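Down below are the structures I want you to see.
Only the coordinates and a few stated rules stand behind these numbers; no lab work does. It should be emphasised that the depicted structure is a prediction, and the values quoted were computed from it without experimental measurement. Cβ atoms are built from the backbone, for glycine too; each structure is taken alone.
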Structure P
Amino acid sequence: MATIAAETEEDAQRVRGRRGLRLSPSVISYLQATPLIAILGFFFLLPIAMIAVVSFWDYDFAGLYPDFLTMNYTDTLGSWVTWKTYLNTLKFTAIVWALTLVIGFWVAYFLAFHIRKTSTQMILFLVCTVPFMTSNIIRMISWIPVLGRNGLVNSALIKMGIIPQPIEWLLYSDFAVVLAMVHLYTLFMVTPIFNTLMRIDRSLFEAARDAGASGWQVLWNVVIPLAKPGMAIGTIFVVTLVMADFSTVQVMSGGQSASVALMMKNQMSLLQYPAAAANAVVLLVVVLMMVAAILRVVDIRKEL
């Protein structure tokens, strides 16, 4: 009996030990998120922190000198060239955003509501993604033989007698920059809007029509309000991509236009890394403010 009692006591102690080691659900969730936090911290937060630190350093033609100077920010924010460059970048962003929103919405609307079969929808959507399987640079420079002085567009217009001489502003202009960006980034607007439209309950359309709503009223009062989260996500994609684009501006404008990212690229080519870092911090703040404004207007949590 004494042996049985001792074994029973040992078992009870082991059970109490297991209960003592039991972790709360909140601790378990934090442990599960630890790998993701480590990856984001190392590959996302640490580089941003390094850029912020370098933006306060001093530099000359010979090297970088760790310091804490606000000179780079005063030079950046106190220059009218910087403000003009930011305005030019915001101009590109606004135009490209408006065009991609209109084009992306109607493409997504056609795929979601005018194509009945799911298989056909997927095939057409994949067709839209085929050009994105090639490099951005290749798709961008493919416009040069189309828009050039002796390109396809000018040659066709001259042969048809519509214009007497080539149109100069088709290439190496702001028009070419906007056209190339719309071509490059429209899919980033189509995808989230299409995903949102596919989630809309089709019975809402029948209810609206039974209430006497016309096709345009259904579109304006049912489809567009429910598609706002997808539009907001697409807007975030397009805005951040355009604000950070420098190759399209450099190539398609022929060096006649400027953007903030192109300005930073030129500073880095001149080994002015602290100045470029200060511009990067300012650009990051501007983009975060724009994203915050979008999130204040539209709640995208239902799409995440």
Structure Q
Amino acid sequence: MNTTVTNIDIHHHMLPDVYVEAMNNNGHIGNDLPAWTPENSLNMMDAMGIEKAILSVPSPAASDGELAHAINLYASQIKASHPGRFGAFATIPFPDVHASVLEITHALNDLALDGVVLFSNAGGAYLGDPEYDAILAELNNRRAMVLVHASDRPGIEDHDGANPFVEYPTDVSRAYARLVYSHAFERFRDIRWVFAGAGGVVPFLAERIGKLHYTNGKKLRWGRIIVDMVTKRNSGLDLAKSVSYDTADIGPRFTLFGLSHLVDCEQIRFGSNFPFSDETTIGRLIEALTELNATAVR
């Protein structure tokens, strides 16, 4: 295995007791979550040849500032206990703007976490909506890495078995589209974006979604359109090419084939989705990534 492809696992979940308890209390049946300990993660990483995992909590996110603070403190302790093996993305209480900005400062300054995980929506609030610009501005000022993770969409029943398979990747794409529409990628150029699950359907709809780049409300932005026509560019498509994508919970070969035709291999970031994916699934993903990398190098 070529470990240069998969030596850092950027989408690797932790399930601290404080999070599981909160999910139980909020009716999210946390007891049905897979068993997890740092040792479980390390065993998988050693078996798969993974050097380091960047930890984050799964969906649903923590909308409470106190819970987010406790999760981030736990993450910093795990990092300190296993030097070089774990990093962590901070949890913030989105969509509470003031509390989120405070927690970003605490998590990245005081706890030295490695970035932030933002969920595609929180109760219908999406990342690209302008009322949350202060959060993106704070992340932009810090040149922060942001993992955009899927989340439940309001109005979708929890018992719908298709939800995680269809709505999760689709909602990541909704978040991406909102960011394009609000011109957030241009306004916050220093955020290092990573979209989970290969960006959902973004690679397949990149040009179509990119048309939002040329709109301002219901009006067309003719300046952008004319410049791109003259230079024979497609800046809407360029936006999809400017961000990174992780490989969590994808069908490896077909999805990677399409993704590799959109972005360079360096923008395809390994994500195992452990412990929600087992070692067999992760092994197949590593094989596909190694094969893709070898093909690109030749």
(request) Of the structures P, Q, report the one carrying the highest value of relative contact order in percent (Cα under 8 Å, 6 or more apart). (result) P
(request) Supply the structure label, taken from P, Q, corresponding to mean count of other Cβ atoms within 10 Å over residues 109-116 with the calculated value 14.5. (result) P
(message) Tell me which structure, out of P, Q, gives 48, 36, 18 once semi-axes √(5λ) of the Cα gyration tensor in Å is calculated.
(response) P
(request) Can you spot which of P, Q the value 25, 15, 11 was calculated from, given it is semi-axes √(5λ) of the Cα gyration tensor in Å, for residues 101-196 alone? (result) Q
(request) Using the calculated result -13000 for helix-only ellipticity at 222 nm (-39500 (n - 2.57) for each DSSP H run of 4 or more, over all residues; to 500), pick out the matching structure from P, Q. (result) Q
